[in-house]
1. If percent of Cα pairs over 23 Å apart, for residues 126-325 alone comes out at 58 when worked out from the coordinates, which of P, Q was used?
2. To which of P, Q does the computed value -26000 (helix-only ellipticity at 222 nm (-39500 (n - 2.57) for each DSSP H run of 4 or more, over all residues; to 500)) belong?
3. Work out the source of 120, 49, 41 here, i.e. which of P, Q gives that when Cα extents along the principal axes in Å is computed.
4. Using FRET efficiency 1/(1 + (r/R0)^6) of positions 102 and 214 (r between Cβ atoms, R0 = 41 Å, to 0.05) for the comparison, can you identify which of P, Q gives the largest number?
5. For which of P, Q does semi-axes √(5λ) of the Cα gyration tensor in Å, for residues 270-333 alone, calculated from the coordinates, equal 22, 16, 10?
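Nothing in this text is a laboratory measurement; each read-out follows from the coordinates by a stated rule. As the structure is a prediction and not an experimental result, all values here were calculated from the model. Cβ atoms are built from the backbone, for glycine too; each structure is taken alone.
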Structure P
Amino acid sequence: MSSEYNRTLTCDLLIIGGGIAGITAAVEAAEVGKTVALVEREHYLGGRVAQLHRYFPKMCPPICGLEINFRRIRQNPKITVLTGASPIAVHGNPSAYHASIKLSPRFVNEKCTACGDCEKACQIEVPDRFNFGLTKAKAARLPYELAFPFRYFIDAAAVGNPLMKEVAAACTVGAIELDMPERTVEIDAKSVIWATGWEPYDALKLESLGFGRLPNVVTNMIFERMAAPGGVNNGKITRPSDGAAITRAAFVQCAGSRDENHLPYCSAVCCMASLKQTRYLREQNPEAELHIFFIDARTPGRWEDFYQEIQNDSRCIIHRGKVGSIEAGGNGQVWLTAENTLTGQLEQVSVDLAVLAVGMVPTALKEPPPEVRRDEYGFLSNNGAKTILTAGVAAGPKDVATTNEEATGVVALALKQMAGR
């Protein structure tokens, strides 16, 4: 694997986005002999998948799949990885694309051995974006415990702090560059795959559901970080307000989704993700009472097994209805009110924790390539082999397995472009 940041690069395939779709496409293309430049805006690869506790259906930690692909990248000199990298402009046609890529400074160069001395010396703490700001982290740190590249970075917000000079002095190999500049790399490529992924819908817009106002209301992605061993509270799921044990919890489906005022569409995986998350709580507290509020459960194929398991759980109660409001209750609990769509009656439930299943929003692009069209929801349209290609959730909501399959298929289209067909 090459990771030197040259000012100009020439490759067969440029991939914008280093999440699971971009990673899959990169290794598939490189292993049939094509040169690849993989560009990722964060200082690590893995995207949203890296933030998960587990993914379905095998319920294994995501690093199981990511680590294999990271090894394939490390061992393949045909892949150049650019992190902290964002496209400024991409233009051209198949067989003749040109891209300008901005490289944000990491402030740690490739001499870094990941020894951790800089983190030990660092006295500055900042909100940890990887944990959605729920925890503090040292300003000099690894992005996460098994990050790729396995190299430290310094939070840009802390670089100007005078205490950072002590951090630089602690690095005996001279890896810290507090004056590292922003750079631009020009890339010529025969084909481009846009795989920029997604963001969780902003739950602050769901005012009636209490996120941001009630500490014991969290989103589904925040809950993943609460359950992950390297996340909030080392994976022990407790009530955010006071650290109390969770004895009753509610999972709120379609939080903002299928709603003309927010996201008119279904994000495809939210029902399955919430069913998966009930297992996290059940494993930690077998006696916990769990409530799930559905408009209707969308669990096709193998995912139906998850739904059947919940239906057979005597301490899991399924409510047919959409939650209209969440308000503060006594002793730190929150009250959920929903209309049962079968009976027309209002139902109220008091729980320690409410988890909002917010939908997927395509990652915003300030200047998307003119050839790439968007649908009415902002997802990119894959218009075939005559233009820039798209893969993963950038093209529409989907799960990890489907994303991998799609990324592999898109590489086949890219190979046609490279061959001039």
Structure Q
Amino acid sequence: MSRARRIAVPTLLVLGTIVLFVGVFSVWINRQVLNTDNWVDTSGKLLANPHIEEQLSKFLIAQAYENADVEAELEAELPPATQQLAGPIAGGLRQLSERVAERALAAPAFQGLWEEANRSAHEALLKILDGGGSFVSTGEGTVTLNLHDLLEGVVEQAGLPESVLEKLPPEAGELTVLESDQLSAAQTVAKLIRKLPIVLVLLMALLYGAAIYLARGRRREVVRAVGFGFVIAGVGTLAVRGIAGNAVVGALATTDPVEEAASAAWGIGTSLLVQVAVSTLLFGVLLVLGAWTLGSSALARGLRRQASPWLRERPGGAYVAFGLIWLLLIAFVPITAFRNWLGILVFAVLFAVGAALFRRQALTEFPDAERQSFGQTMRKFRAATVRAPAEPAPSADPVASLERLNTLRGEGALSPEEFEAAKRKVLAAP
């Protein structure tokens, strides 16, 4: 490659990897924050966590005690001789109510109320982010998660006085999702995020594609570098998630129980990010392996030599085998893109191109290769892994040396470049 291309290719690869890294986060935000079904599914997993369940039960009981004077309600119901016990009873009843509330939140009926509240809140959020609601422009609105129905059910199950239910205001049990002064900025970010994944994917494909196009003569190496770029983006995303999680949990945690709940919430809330990051990493591994099968290593050449007779004699069977490998990858490799038709189609095209290149290279390198048994293949492999000296002894017969070099090349122990270099040394020897 020319000097300009030697500079342009790695530059394009680095830029493509950076764009891919940012794209992973944009895909996660799009799927997690702007998708109601995913939001509700995640909320259900949050409530199923015992640490979060414990903190939610404490919040709901605290709401009951803050919005209704439980001690006064108990005092009104107790006989005059025992009314002075209303305070201790209220304190003990609070602790008991929290434990009862934890058990109640695990029931399907309460989980249904929780998911319904989250769905309503998220639909309202999306309506606002998409421009619905006149109050957005005035800055007088908020988005809240209304847990009032859940609060009433928990209070009833906890055995608190019925008069407490009557004293609960409609806003009791509400959690603010967005403040009014945050809505305008959230709208702008949401509009950007909705379009960003598509833009970044196209830009990444353009950068990586340009790098491969410019690397004439070294395109296999560049495809391998693209695979490593995917691996780096996936690993980098997981690393950033871990660092950000420590910072977020550290900022929220005031006690050990709160820290456990915050850590669980972060883990569950970013589980989709982990899926996208792992998918990116695994796709990069597949690209690296694909580039390796076309490389000049002894093992890769041995693989092509072993496959050559079969590819030549049974082309139909070869295509069936490649198709089965493709189906196995789709079925068992946990890549998120393999779960939708577009991702499957893109991977099918890439896999078909790679399979065609593998077949063409194998038949070109070993047009006359014969089938070998498993034992022969293993012996060839051992011979390939223990390289003989490329340069013959000075007293060796040149014809014999050339024959030995040719044999080593046929067995895959020498690459074409190594063979040519050794041959020149033999011919140049006095």
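1. On the way: P: 58; Q: 71.
Computing percent of Cα pairs over 23 Å apart, for residues 126-325 alone on every structure in P, Q gives 58 only for P.
2. On the way: P: -6000; Q: -26000.
The read-out comes from structure Q.
3. Working: P: 64, 56, 34; Q: 120, 49, 41.
Comparing all candidates, it corresponds to Q.
4. Structure P gives the largest value of FRET efficiency 1/(1 + (r/R0)^6) of positions 102 and 214 (r between Cβ atoms, R0 = 41 Å, to 0.05) among P, Q.
5. For semi-axes √(5λ) of the Cα gyration tensor in Å, for residues 270-333 alone, the value 22, 16, 10 is produced by structure P.
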